[in-house]
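The next part holds the structures, each set out as structure tokens.
A short reminder: the numbers here are calculations on the coordinates, not readings from a lab. In this text, all values refer to a predicted model and were calculated from it rather than measured experimentally. Cβ atoms are built from the backbone, for glycine too; each structure is taken alone.
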Structure 1
Amino acid sequence: MNPAIVIPTYWAADAADTHAPGAYDHSTDLHSPAPELDACLKSLEQVRDICRIIVLVVCPPATTAAARERVETIARSHPSLTVTVVSNTEAARIRDRVSEIAPRAPGEPVSLRGYGAIRNMGLAVANILAHDAVIFLDDDELVLGPDFMKQALYALGQLTRQGLPILAKSGYYYDRSGSPLADTSKADINHRWWTKRIEFNRWMRRALAGTRISRSNYVCGGCFALHARAYTRVAFDPWITRGEDLDYLFNMRMHGMDVWFDNEWAVKHLPPASDHRSPRFMQNVYRWYYERAKLSYAAGQHDLTPVTPASLMPYPGPWFSRELDERVRKTAAARMMFTSEHEGYWRIWRDGIARAERYANENKTKYLKFQSFWPSIMDGLWNDTELAQMLEECTCRASSST
């Protein structure tokens, strides 16, 4: 196989912008003395048979040059790695080519803006460079040993004992305390109705105790491998506000394929400190109402496999079931009373559900329309000579002496 590792890295102009409303979860201050990306690349230096690393530089347009320079400096400090740096400049050319191939595709589905579109940009770049497998890694993660590539590619492209193809598989992560399970210590009223921890842990314990490869209800977007037979057929959803990795599992099932879980493939997750602010909560409200509406719409399409809450128990089925309305209302009310963001949660309690349902109804058909163009987009981009040359010129190559 000819794999590539894809790492989206999110940058902000300064520390204040990393926590601004609408900012990505793990944006790095351009002036940070110890960016997570540096540690991530350092951990990859130990890996045997390391492949090309594609770094997607997500930043405001005004900081493109500065962010690119910072990322290239970090990449050059790891001379044993081959790193292709993709910024807004290269992404614009790829986006223009996608528009030429599929002029009627809705929205901006392949770009460096929005979680799903960013993942699609990673797939597009790998496709242009003729990589037949993509391994997604997050910049706030560390690989745990020299066999990372061997573990990532284990069984990918092969068949299960039942003859089912393994075209997408997820590993998992250990947190700072060394646990693969979700922290259940937050059991106060602010989290009572808005936590996946208990149901997630129930599923995870079962998966960790089972065979190495099992059918997954979970995707760790920073430890996720896709074969070209999956990624050239199924795209990420640009209209989902968060959780594009788990949503990809739903999209695969809609198209008659599965995501698999590998209980021997893991990374270390070291995210920077963050808090649960009301804008982020609202993004999640949008996410789940959109998910519920999209899956309900898709279930009515004769050529797609229905994805139901019952088929995804104990996790994540409850999150797009009828329980969702009560979870949102009770959580917004509790946080309105018991956190400092009274006004933000009051607005969500008052009309957050109505706003989320409006967004869901306006956008629930768009992914499937875009998805109908995806195979032709991938076919048109595969090994595109002009774009491949542009990307090779953006590559910091491994030193021949290492």
Structure 2
Amino acid sequence: MRIILHSDLNNCYASIESIAHPEYKSIPIAVGGDPEKRHGIILAKNELAKKCGVKTGEALWQAKSKCPSLLILPPNFPLYQKYCAAARAIYMQYTDLVEPFGPDEAWLDVTSSTSLFGSGEKIAEEIRQRIKKELGLTVSIGVSYNKVFAKFGSDYKKPDAVTVITPENYKEIVWPAPVEELLFVGPSTLRELNRRGIFTIGDAAATDKERLIRALGKNGERVYFYANGMDTSPVMHIEEKFPVKSIGNSVTPPRDLRNYEDARILMCILSESVAKRLRENSLMCTGIQIYLRGTDLISRERQKKLKFPTNISSDICKEGMELLKLCHDFTVPLRSIGIRGIDLISADSPRQFSLWRDEEKELKKESLELTVERIRKKYGKESIVRSVILTDDILKKSNEPKQTQAFREH
């Protein structure tokens, strides 16, 4: 049987700030985004802020209303990366099967390490104590026989704790928990499960697998296997990289998007970045996925297959706008928008020419885009700008969108 750990640095960013600034230890603090750029959400909070009800992911104004004395700090990512790298260095003294899950979390497969260091629980306790002593941070670690339950275990008891979940006790520990605590059950999946009377992980485990597949597609099978402790996914080697499953960009602009003209400006900016990154990775996408988050804070995603693979921004933008018009009418303005190239293939893959499109025109579009890219590289990003982007002085500032590879639902 495998022995998997999941280690999660508690309140990572806020805890590191308290180490760097000891004067913050006795006051409620949080690390937050930039409210002027509308990235004003809580990224991390310390225990004092947590006791006031401050939650990760909520708006800064919401956190302030709960805790008026809350000190909100701008993120210092180089400092956080230094501590997270030090934690990984400790993990690697026990195994080279260390798979990061974000900057402050990681899975460790210590199955082959027990002959040297003792049981999985003993290794977890030793790591917990070392991180506290050597880094000044606390960590919660789940110990189990698969990655999903190990992750559940690290969330089960916080802060500074070790939780062991076994084939003998998982039904008592895992099954009573709300189904949204199962890995990768995000808001959209949760809504579909709740609609069908599935509220706990035990409910999902007891539901017929085919029923879940009908409701959720492939994700339904995953929910069934995860709820029943049947996850067999391996922990990757520390030097092994995930294959790029998608390349996408999203942005929260300085103001809400109220019509298709607004959306086109952002879609154009995002599509240019996606296309550039596809070419840098010698890839083409055969599908498009868009992400929408309204002012009602409800998020949605829609996707479509393409007739022809592409890494051209105009094609990506056109397909994204068509998808947007099919699924959103701006009754609710958009707060955030994103687009992603999915189902990627190598740019060197053989191309199937078609009688139904002008192949010469397609080659010219590709040549033009590469020329524009070379000019921008030489003279700067603003040397050539699409005219549609210049039609709104506020939205055109959204020129540094968030980059995402391999989407995960949280």
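The figures follow:
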{"quantity": "Origin of the derived value 2.0 (distance in nm of label points 7 Å out along Cα→Cβ at positions 121 and 137; candidates 1, 2)", "calculated": "1"}
{"quantity": "FRET efficiency 1/(1 + (r/R0)^6) of positions 81 and 289 (r between Cβ atoms, R0 = 35 Å, to 0.05) - structure with the largest value, from 1, 2", "calculated": "2"}
{"quantity": "Among 1, 2, which structure scores highest (criterion: distance in nm of label points 7 Å out along Cα→Cβ at positions 73 and 201)", "calculated": "1"}
{"quantity": "Source structure (of 1, 2) for relative contact order in percent (Cα under 8 Å, 6 or more apart), computed value 14", "calculated": "2"}
{"quantity": "Of the structures 1, 2, the one that 17.0 was derived from, the read-out being mean count of other Cβ atoms within 10 Å over residues 177-184", "calculated": "2"}
{"quantity": "Top of 1, 2 by volume of the Cα convex hull per residue in Å³, largest first", "calculated": "2"}
{"quantity": "Distance in nm of label points 7 Å out along Cα→Cβ at positions 25 and 57 derived as 3.1 - corresponding label from 1, 2", "calculated": "2"}
